[in-house]
Structure 1
Amino acid sequence: METAIQKARRIAVAIVAAAVMLFLGLLVSAMGYQTLREWSFISPAYASCGLLWVVAGPVMLVAGLWLLGSLGRNRIPLLVGGAATALAGVVLVVGVLTYVVPCAGPG
């Protein structure tokens, strides 16, 4: 049996996690759409990074909304949102380390 304090804490953590997922989902989606807007001017490797961000961003948004709707009673949105966040992060790190994702302007 869950006490009132534990229930309130679970709901607060779910709301904060959902807010973070929604913010990151919007950020990753915007980054992906910005990248794909210049489709004909970028390399295929960078375009594939943008495509993966376009997929991961909305998945994070949906997982954040799902988590907000369930108020933390269901752990599946945390797994789905975490996997999408990890995918977006791995794509960014690998893209930067292989010099596919530009980190600075012309220099």
Structure 2
Amino acid sequence: MKLNVFERLLLRNIVPQLERWNFDSMKAARVLLENLFTEEEGEKLQISPNEDGKGVTWKVKDEEGNDIPQEKEVKVSDGLMKKIVKFLEDLDKKEMLGFEHYSLYEKFVGVK
């Protein structure tokens, strides 16, 4: 599944909130979290918190003005996919979705 920088950052915050883990799903979550950003990609993007602490910023161009790739193919195990879908559907049922969840909801819940 192709995810952009914002979606990967949001997913990095969602996964630890998921409930009811077994060892296999924890292992899949750890692999996912470790692969959301490579070290090289992190250095290029220079992700940093905003001064007000409400959000983050990252670079979209390098020093030469070249675009820094924003999308990346991310593998999500079937079990973890189900957990993320359930989390997003629960937010939807509780009317707690935020606009930040929009594209993730489309990609994950739309995959069902």
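Readers should treat all values here as calculations from the given coordinates under stated rules, not as data from a laboratory. These numbers were taken from a predicted model, which means no experiment stands behind them. Cβ atoms are built from the backbone, for glycine too; each structure is taken alone.
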Study note, to complete from the structure: Value -28000 of helix-only ellipticity at 222 nm (-39500 (n - 2.57) for each DSSP H run of 4 or more, over all residues; to 500) was derived from the coordinates of, among 1, 2, structure 1
Point to revise | FRET efficiency 1/(1 + (r/R0)^6) of positions 3 and 27 (r between Cβ atoms, R0 = 35 Å, to 0.05) derived as 0.45 - corresponding label from 1, 2 | key: 1
Exercise for review: Using distance in nm of label points 7 Å out along Cα→Cβ at positions 43 and 99 as the calculated read-out, with 3.6 as its value, let me know the right label among 1, 2.
Suggested key: 2
Check your understanding: For structures 1, 2, which has the highest computed value of Cα Rg over 2.2 N^0.38 Å?
Key -> 1
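Any idea which of 1, 2 comes out highest on relative contact order in percent (Cα under 8 Å, 6 or more apart)? Please list the in-between numbers first.
Numbers: 1: 30; 2: 34.
When relative contact order in percent (Cα under 8 Å, 6 or more apart) is calculated for 1, 2, structure 2 comes out on top.
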Revision key, fill the gap. Comparing 1, 2 on mean count of other Cβ atoms within 10 Å over residues 19-26, the highest sits with 1
Point to revise | Given 0.65 for FRET efficiency 1/(1 + (r/R0)^6) of positions 59 and 83 (r between Cβ atoms, R0 = 35 Å, to 0.05), calculated: source structure among 1, 2 | key: 2
